[in-house]
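Structures incoming, each one as structure tokens.
Readers should treat all values here as calculations from the given coordinates under stated rules, not as data from a laboratory. The structure displayed is predicted, hence computed values, not measured ones. Cβ atoms are built from the backbone, for glycine too; each structure is taken alone.
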Structure I
Amino acid sequence: MSELEDLKKKAELNYSNFKQRKRELYQYAKENGFSPVEATLLSCKSKGAIDRLIAQR
């Protein structure tokens, strides 16, 4: 397997993991009372940041 193919596979795996984390954070925000729009914005933040916002509510 060539180096380019290896890099492509790693990039695809990284992107897949990134999308999964965003979905999980979106769901976490929605489960904790944020609207779909807010949850979409918060999916770019860390779980700790979402937890701090939950504590402020």
Structure II
Amino acid sequence: MFPPVFGGFRKAATDIEYGGYIIPKGWQIFWVTSMTHMDNNIFPEPSKFDPSRFENQ
């Protein structure tokens, strides 16, 4: 499954360091929703269809 929206832009509110790189305040960052949804640290077994994972939300 893939989300209906591929991604979106966000603007850095402050200078941030990510992965050893500095992202300056004001730069636009593209966020890919499908990568967030497939992150095992956030969703265990992300490729498994499991509606019950959202029951308590």
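-1500 is what came out when helix-only ellipticity at 222 nm (-39500 (n - 2.57) for each DSSP H run of 4 or more, over all residues; to 500) was calculated for one structure; which of I, II is it? It was calculated from structure II.
Have a look at I, II and say which one yields 1.00 for FRET efficiency 1/(1 + (r/R0)^6) of positions 11 and 27 (r between Cβ atoms, R0 = 25 Å, to 0.05), as calculated. Checking each candidate, the match is II.
Computing distance in nm of label points 7 Å out along Cα→Cβ at positions 19 and 43 across structures I, II gives 1.1 for structure I.
For the read-out Cα Rg over 2.2 N^0.38 Å, a value of 1.44 was computed from one structure; give its label from I, II. Going through each structure in turn, the value belongs to II.
Of structures I, II, the largest value of FRET efficiency 1/(1 + (r/R0)^6) of positions 3 and 35 (r between Cβ atoms, R0 = 35 Å, to 0.05) belongs to II.
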